[in-house]
Structure 1
Amino acid sequence: MVLLTTGDTREAVFLERPNRFLCRASLEETGNIVLAHVADPGRLTELLCPGNRILLCRALRGAARKTSHSLVAARRGREWVLVNTTFHRAIADAVLRDPALSPFGAAEEIRAEVRAEGTSSRLDFLLRTGDGRETWLEVKGCTLAEGTTALFPDAPTARGRKHLSELAGLVRSGRTAALLFLVFPAGVECIRANRATDPGFADALRIAVDTGVAVRAVKLGFDGTRVTHRGDLPVCV
């Protein structure tokens, strides 16, 4: 099932990443060198390596920015891996609004960017069912895979550790909380915390699960323009 269409993209060859939010690439059709905005602040070293193929989209005309393009995806084997985090909310929203796809069942109301009482962060979603039950939900996108295992995060994430702590705190206070992984690499069979990169996140995830935070994952495909749902994915803690 198609969840989202990204619009027109252009193939290019990745050259370098001068900083976390910028990359240089050579357009396939012209060979011109362009600068592209990188929305994902993660390392992405297995995807953004010199010579690898990437997909770019043009920046909107009139946008106040220094780059002419934005990075959309990068090649991993025969598949594209979506690496543009600006699409995450729309993808998650499409999953959550379909009772057949949502790991959390049918929601009567979905609100985005809501701060729960007792937390300092705005969580990605608040789900409310017809009988008034609420679930506080945070969403994380995963682009890293080793073999058939997806790994999150690909760089230390203090923000991710904080969100897990807040979700666990919500459960302790009697509320319902959940974490949803959007998993973009193809061919994976499960997702687990990347303890080698961020042991603190792995510990926080274990505590959250033991506390009662519902952790779920969905597999997603990307053909260059369309993001598709490929089913649920086991979470190994």
Structure 2
Amino acid sequence: MNKEESTTVANNIFYNIFGVQTNYTMEEITQKYAFDFKRPVCVKDSFTGQETWTDIPKYERYITQANMEHCGNKRGWMFENKEFKSLQEIMEQWNKINYMTTERYFNSIDVHESDTIYDSNSVYRSTSCSKCNRIIFCDNCVSCELTVASQRSLGCVNCIRVDDSGNCSNSYNVICSKKIANSFFIQDCSDLYECMFCSHISNRRFCIANSQCSEKSYYAIKKVVIDWILKQ
């Protein structure tokens, strides 16, 4: 996904989670929800000078995966046989080929401004993800879909800011938890449905700050919380 497509997908994810139509720009999403996440860094391809994206910054020289393969097919990366006479000679020859490869996409399509992406579709500004679909600003996620600003998580769908968690859906700001649905601000929990501000509990519904609420009062408070989240 390019930037414009990703912005549309992200706003749809916000609607799926909060039930409110948002019109965030990608810059606003970055500042509000992905400000502290690892993201690929923009660098220059040393061969062409074009912008490219890497998850290994502060390297001396870069080359895109596409340009690396092109050079390999055109002239190859091997030198003629040579007997090295010194370490200096080795280093001089090493410097001629020592480029960090960027935008490494393997068996993936529709990937933009990302690096080390495997078996995925429709990815924007993400790194080290595999088997994902329509993800934005994600790091080390596996089998996630429609997910924004999440890291080290597995099997999450329609989630924003989910860390070290698995099998979460329609949730926001979840840490070290599993099987969380329709919930906000959850840490170290499992099997929660429609809960907010909860930690260290399991198998609960309609809880706020680890206190049981009636369904009616829960949804009344949830509206206030959603308004607070989106206006921060």
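Quick note: the coordinates plus some simple rules give every number you see, no bench work behind them. Being a predicted model, the structure only gives us computed values, none of them experimental. Cβ atoms are built from the backbone, for glycine too; each structure is taken alone.
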When Cα Rg over 2.2 N^0.38 Å, for residues 36-91 alone is computed for each of 1, 2, which one produces 1.16? 1
Computing mean count of other Cβ atoms within 10 Å over residues 4-11 gives 17.5 for which of 1, 2? 2
Identity of the structure behind 3.9 (criterion: distance in nm of label points 7 Å out along Cα→Cβ at positions 68 and 172, calculated), options 1, 2: 2
Quick one: log10 I(q)/I(0) by the Debye sum over Cα atoms at q = 0.12, 0.14, 0.16, 0.17 Å⁻¹ came out at -0.70, -0.86, -1.04, -1.13 when computed from one of 1, 2, so which one is it? 2
Compute distance in nm of label points 7 Å out along Cα→Cβ at positions 164 and 212 for each of 1, 2 and report the one that scores greatest. 2
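Please compute mean count of other Cβ atoms within 10 Å over residues 44-51 for structures 1, 2 and give me the label with the greatest value.
Sorting by mean count of other Cβ atoms within 10 Å over residues 44-51 in descending order puts 1 first.
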Ranking 1, 2 by relative contact order in percent (Cα under 8 Å, 6 or more apart), the structure that comes out highest: 1
One of 1, 2 was used to calculate helix-only ellipticity at 222 nm (-39500 (n - 2.57) for each DSSP H run of 4 or more, over all residues; to 500), giving -8500; which? 2
